[in-house]
1. Looking at structures I, II, which one was FRET efficiency 1/(1 + (r/R0)^6) of positions 11 and 123 (r between Cβ atoms, R0 = 35 Å, to 0.05) calculated from, given that it came out as 1.00?
2. Among I, II, considering only relative contact order in percent (Cα under 8 Å, 6 or more apart), which has the greatest calculated value?
3. Quick check: 14.4 is what I get for mean count of other Cβ atoms within 10 Å over residues 107-114, calculated from one of I, II. Which structure matches?
4. Please state which of the structures I, II yields 0.05 when FRET efficiency 1/(1 + (r/R0)^6) of positions 75 and 147 (r between Cβ atoms, R0 = 25 Å, to 0.05) is computed from it.
5. Could you tell me which structure in I, II was used to calculate helix-only ellipticity at 222 nm (-39500 (n - 2.57) for each DSSP H run of 4 or more, over all residues; to 500) as -14000?
6. With Kirkwood radius over Cα pairs in Å coming out at 18.6, pick the structure among I, II it was computed from.
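None of the figures in this text is laboratory data; all of them are computed from the coordinates on show. Bear in mind that the values here come from a model prediction, so they are computed numbers and not experimental data. Cβ atoms are built from the backbone, for glycine too; each structure is taken alone.
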Structure I
Amino acid sequence: MNVILLGPPGCGKGTQAGWLRTEIGMRHLSSGDLLRRHTADGTDLGREAAAYMSAGKLVPDQLVVAVVLAEIAADPRGEFLLDGFPRTVAQADSLATAFCAYNLELTAAFVIDTPDEVIEARISGRRQCPDGHVYHVEHDPPQRRGVCDHDGKRLKQRDDDRADVVRERLAIYHADTSPLIAYYERRGLLHRVDGTLAPTEVSAQIRARLGVAAR
């Protein structure tokens, strides 16, 4: 099966992608991870993407499409889990064309519905130490306020996690990515799951709609 995960930043796509990858054995294709890998490897695509990312700009559709479709072309056997791609209707059209070329079919597109206010509270409440240990001021606070339990280093809020930045990211999501919900709904492929539930409950909803039993 081939599955797309949609939803705003902070809705839990990464958590659900991890479950699908380990429980079903799907090949996880994250556009963000692929771009970072190409950048680290110094490929032509990576160098082109790095120029946009270092300037704080969105990587253009054609470049994101090229990176993802190169992975599909390298091993077009199916069983893909697409996370963070497509982000726009233009990317979705390119993906559909590629799937047709390789005789692949999309099984389902899941949107993890989560209200903006929930997303803002989740992300803006994150705190992280320099070694990467992550906490949340409400849901997973450290034992001592502002100090990491593991190494005693001060916790900080990443720039990307500031409330104003989160609101900007949500605005981009609603403008560019939300139209994909209608796109896949028209094709009878869309499934909505409640992103305000616990991750295990979200997984159970996805499992049920894919017809996959828990291990």
Structure II
Amino acid sequence: MDLLPESQRKFLEEATSQYRKSLEGSLAEEFLQRRGLDSLATQEVVDRFRLGYVDDDSEVRHERFRGKLAIPYLRWSPERKWSVVAIRFRCVEDHVCQGHPKYLSAPGDRPRLYNTPALLQPVDKIGIAEGELDAVTATACGIPTVDVAGSGMWKPWFVPPFEGYREVLIFADGDEAGTKFADDVAATLPNARVIQSPDGYDVNSLVNERGRQYFIERLR
């Protein structure tokens, strides 16, 4: 449970709203289109996940993240309805990130699951990915999917929410680190099944290059 101070919660919600307004026409919107999310109903996806862009005019305490895609971590409760408990930021430059991290978090932020609203869906199958955009992509393809932000971020207290599903699909990136992540998570869940991406692919790049139907077929 995310027990944030009211001032922090309000700040995150205001920042998310501002970044959402800055997305149109930005480098982040171009990035999402390059990643194939335009073919997965971009407007619906962007609205659902409240993706945004930290532009040069942002007047909030995220100056170091300017020029990056903003990915809010949304939570829902009967008392508060929708709220934001964290924001992660991703480089959107058209290059291989070297010398700087691809993803950044605010100082002091702790490991959380991304897209936990997927856990509220009345389904018997759910996915776990290693990357927010992979979770967004799989969810847009009809498989409600959460994300663990990094191969070393899976925690024991993440396990109970997944125990009631008939099947938990662990989406492994097509590299050594992705395989290790999937194997480590699967070892904690008796209902897990690893879905290995081809070498060099992850969920997003696989759907972007080969299409939604190809991705769905791989799950059977």
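1. For FRET efficiency 1/(1 + (r/R0)^6) of positions 11 and 123 (r between Cβ atoms, R0 = 35 Å, to 0.05), the value 1.00 is produced by structure I.
2. Biggest value here belongs to I.
3. Checking each candidate, the match is II.
4. Label of the originating structure: I.
5. Attributed to the structure labelled I.
6. Of the structures listed, the value fits I.
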